[in-house]
Structure P
Amino acid sequence: MAELIDTNILVYRVDGRFPKKQAIATALLRKGIEQGSVRLAHQTVVEFVAAVTRALPGGSILSRNDAFREAEEFLHQFEILYPNENILRLAMRGCAAYGMNWFDANMWAYAEFYGLSQLVTEDLEHDRLYGSVRVANPFL
């Protein structure tokens, strides 16, 4: 079963501040590579670079060069899903119907449009069904 992975999973994989979540995210992505079951939205790769290069006390999680290298690896390791007009329309409906914020609605819309039954994220309610997409929070 193919599943859509949200940005937070990718960030935790490289963020040493949360070792338990880092281990879970790493195992999840490795399994996805082995099984060919992980999909990433274009939005996820863009958000990843922004999140890991953001200035934090003590410095960013990754340097720009390391973030770009990781993003390049994602492009090789995972199938990347790209946006279109239908995804944007679904996202608007997701905001209205489910009260999602814009970014979460876009992630859901990618999964719904591409027929993925699961969205892996910590940002939405675990095990809730939004349309035909079930949310799975791997950190619970």
Structure Q
Amino acid sequence: MGIFKIIEEGAFADFEFEARAKSIEELFAVCGQATFEAMTDTAKVDLVESVQFDVSASSLEDLLFTFLAELIYLKDVQKIFFSKFEIEISDKFDLSCKANGEYIDNKKHDLRTDVKAVTYHKLSIKKDDTGYSAHVILDL
């Protein structure tokens, strides 16, 4: 599994992170994990509910933005925290995701902050010899 690192020097009202993974699908899963880690301890989120969705875009960066925006939307509308993501991405920037988690329980889940949106500011995806990296800023 890939990793992510929180960037502490970011703006006060933002959650900024960098993620690394060997594959593009794994990178997107790590970015999803980081997004929900901003909101709660994802180790306490059981995998009892799943939501399937598909998104498309015109570039990898747009696809990452759209993917994270959809996760935030689902969290807001369905009141679900996700902690595991099964992702397939086609060459045409089509993404299919099965997001797994559970309904938000204020007694069980420690609420850290609320992510309102993903931003395009500094959003990037890079590929090198070891895999992929992404830079993401979330608006709190």
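Values in this text are rule-based calculations from the coordinates and carry no lab data. Quick caveat: nothing in here was measured; it's all calculated off a predicted structure. Cβ atoms are built from the backbone, for glycine too; each structure is taken alone.
Identify the structure, out of P, Q, from whose coordinates Cα extents along the principal axes in Å was calculated to give 43, 34, 24. Walk me through the numbers on the way to the answer.
Working: P: 40, 30, 28; Q: 43, 34, 24.
Derived from Q, not from the others.
Looking at relative contact order in percent (Cα under 8 Å, 6 or more apart), point out which structure of P, Q has the largest value.
Values: P: 26; Q: 32.
Going through P, Q one by one, relative contact order in percent (Cα under 8 Å, 6 or more apart) is largest in Q.
Determine which structure produced the value 1.3 for distance in nm of label points 7 Å out along Cα→Cβ at positions 5 and 45, calculated from the coordinates; the candidates are P, Q.
On the way: P: 1.3; Q: 2.3.
It traces back to P.
The value -17500 for helix-only ellipticity at 222 nm (-39500 (n - 2.57) for each DSSP H run of 4 or more, over all residues; to 500) was derived from one model only; which of P, Q is it?
On the way: P: -17500; Q: -8000.
Computed on structure P.
If mean count of other Cβ atoms within 10 Å over residues 77-84 is computed to be 14.5, which of P, Q is the source? Each step should come with its number before you reach the end.
Details: P: 14.5; Q: 17.0.
Only structure P yields this read-out.
A value of 4, 16, 17, 13, 15, 17, 14, 4, 0 was computed for P(r) over Cα pairs in 5 Å bins from 0, in percent, for residues 53-116 alone; which of P, Q is the source structure? Could the numbers behind the result be given before it?
On the way: P: 4, 16, 17, 13, 15, 17, 14, 4, 0; Q: 4, 17, 26, 22, 15, 10, 5, 2, 0.
The read-out comes from structure P.
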